[in-house]
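FYI, it's all coordinate maths here, none of it is from the lab. If you're wondering where the values come from, they're calculated on a predicted model, not measured in any experiment. Cβ atoms are built from the backbone, for glycine too; each structure is taken alone.
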Structure 1
Amino acid sequence: MIAGYIKVENLDQALQALDQNQPAARILAGGTDIMQKTRAIRRNKTNDLVFVDIKDIKEFKSISREDDNLLIGPAVTLDELIRSEIIADAAPDLILAAGYVGSPELRNRATVGGNICSKNPAADL
């Protein structure tokens, strides 16, 4: 059962919301994985889940390059990754790979962090 939704604007708020709502807190950004699991969430009788929405944390939406490293925030969507000039310059194959993931609707919502952190062994990134 979904017991709550908290939209945070910065990392401190996110950490506080996660800490105050343990063990029920779950991080939400794109939400595509959660949308696929709504039946399981409804059947969950032991925990009332509280979603902490980190999508608008500025630091989590950034793409930058420092020396030979690409820094991609966890809330960057696959579409934002595809459209990034920084990625196009530094890692054009990443743009090609992200373009093969799902439909345009999915790429508009799915985040880099969610894809990497999902428990799905067939995750695309």
Structure 2
Amino acid sequence: MSSLVKVMLEMKARESEDRIAKAACDTLRALLILGGAGWESELLDGVAAIAALSGDISSVASRSEVEDALNRLEVEGLIGSRRGKRADPTGASTIEETLYSLKDFAAAMQVFGADRAVLLLRKGSG
């Protein structure tokens, strides 16, 4: 078992008692749904969509919780990030945003790939 898989499994085991761990796990799920990489705004939407599937509105992570989760995931070596320009939603201009990517897609798929949210939302996006 790779060290990244171990870190993800430990995080997943804590997600019911630690909101940042939950936000981190949902962020990893969102990255899987997005194919391994996504802009910060896409991740925020993905985390919200995952929480909506649970039907528990109190489980929706706040923006600051997702930001804390992104920092934790980077420190743990699970994701990388870079600033870049992307088209704004209207296509009229570009905006600067952070792009996040999984360091090991296969490891994340091993840990989170069979989760209900990943299965439902990947199927819906494909």
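For the read-out Cα extents along the principal axes in Å, a value of 47, 30, 22 was computed from one structure; give its label from 1, 2. Each step should come with its number before you reach the end.
Details: 1: 47, 30, 22; 2: 44, 32, 29.
Source structure for this number: 1.
If relative contact order in percent (Cα under 8 Å, 6 or more apart) is computed to be 25, which of 1, 2 is the source?
Numbers: 1: 25; 2: 31.
Matching structure: 1.
Using mean count of other Cβ atoms within 10 Å over residues 52-59 as the calculated read-out, with 10.5 as its value, let me know the right label among 1, 2.
2
With helix-only ellipticity at 222 nm (-39500 (n - 2.57) for each DSSP H run of 4 or more, over all residues; to 500) derived from the coordinates and found to be -10500, which of 1, 2 does the value describe? Mind showing how you got there, number by number?
Values: 1: -10500; 2: -18000.
Corresponding structure: 1.
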